Structure I
Amino acid sequence: MNKWIVPSILSLSLLVSCAKPKYRSEEGGFAVSFKGIPQENTENVATAHGDIAVTMFLDEVSPDMVYLVGYSDYPEAVLAATSPEAHLMKTAENVAESVKGTLSDVKKNSVNGFPSLDFRSVGNPFSVAYRLIIRSTRMYQVGIMKQKEAIKDSEIQGFIETFEILE
């Protein structure tokens with residue numbers, strides 16, 4: 001037997017056994033690669049359209065960085081009043097305003113065929129990178145908030161880009 005086969009098989013089995021499975025929320029209808037176990041919280045938020053329940057999953061990666069996934073279900077009439085793209089852009093503007101920043105790197109996209117919007121905002125004291133997605137009447141927010149320094153592309157790839165909508 002080749003002397004490299006056994007060590008290669010052992011190395012591969014260690015990599016496979018160390019791979020962390022994605023966090024799944026059946027109720028939320030998503031899966032994503034959090035670093036740890038997120039804290040889940042649901043609150044009713046008063047809006048011009050009435051109270052909307054917002055469910056958030058927060059994973060404090062470090063004292064200066066948080067991974068988050070949130071979702072909320074809107075009344076059909078709210079989303080029917082404007083295009084999904086306009087609703088996503090308005091939400092992105094609100095996120096940027098909340099960190100006292102300006103939108104940058106705005107990109108229209110899609111996730112599983114559903115409209116999405118990726119963006120960044122550098123504010124004070126937070127930088128954020130987000131992906132917003134609308135699926136029917138549910139809007140997902142997938143984001144990273146970080147203090148003191150800009151969010152790296154590798155951080156976005158390691159978290160935001162791992163988000164998937166469960167069928």
Structure II
Amino acid sequence: MAEYRIDIFYSGRRLPAEISKEAITQEYSTFLEPEIRKHLEMDSRAFSPERGQYDAGVLLRTFEGYRNLFLWLVDRDIFIEGMNFVFGCAIRMKGAILSVYRLNSEELIRKETVHEVGHILGLGHCENDCVMRFSNSLQEAIEKPGHLCSACREKLQRMHGI
């Protein structure tokens with residue numbers, strides 16, 4: 001039995017949400033029970049006309065007061081201040097937003113889902129050959145593995161008492 005439920009929302013097509021649900025089940029079944037909830041429209045106030053992107057921090061405020069863990073997959077490019085773009089942005093033990101805009105394969109959607117959910121569960125970036133390695137480009141995301149390293153898995157087990 002999983003320790004937490006994570007609700008998956010999506011903007012755009014439902015397929016990335018289905019891919020993410022499968023990735024969460026494969027990597028985090030001990031910790032999480034994923035459930036696809038519903039389509040959400042993106043708040044137009046988060047759009048920056050100067051950048052042509054959505055502010056991930058503003059979008060995350062959509063979930064203020066939401067009680068369950070969440071993952072919101074969006075089909076638009078997102079950024080946080082100080083970065084040209086981000087694949088995702090997470091708040092520990094709350095939720096994350098993940099943009100599939102630059103992710104051109106199911107494998108990349110899986111990797112970045114596992115990465116962002118790792119942040120939700122409390123993992124930081126990792127220097128090992130691990131999905132939690134920071135990706136500053138699409139090429140770096142392609143090159144990193146799709147699974148947690150043993151050190152990150154052990155860290156999760158210690159943090160969550162499993």
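Quick note: the coordinates plus some simple rules give every number you see, no bench work behind them. Small disclaimer: the values here were computed from a predicted structure and weren't measured. Cβ atoms are built from the backbone, for glycine too; each structure is taken alone.
Each of I, II could give Kirkwood radius over Cα pairs in Å, for residues 55-118 alone, but the derived value 11.9 comes from II.
When distance in nm of label points 7 Å out along Cα→Cβ at positions 23 and 39 is calculated for each of the structures I, II, which structure yields the highest value?
II
Ranked by distance in nm of label points 7 Å out along Cα→Cβ at positions 79 and 95, structures I, II are topped by II, which has the highest value. Between structures I, II, the greatest calculated value of Kirkwood radius over Cα pairs in Å is seen in I.
Work out distance in nm of label points 7 Å out along Cα→Cβ at positions 63 and 135 for each of structures I, II, then name the structure with the largest result. Structure I gives the largest value of distance in nm of label points 7 Å out along Cα→Cβ at positions 63 and 135 among I, II.
Have a look at I, II and say which one yields -9000 for helix-only ellipticity at 222 nm (-39500 (n - 2.57) for each DSSP H run of 4 or more, over all residues; to 500), as calculated. Label of the source structure: II.
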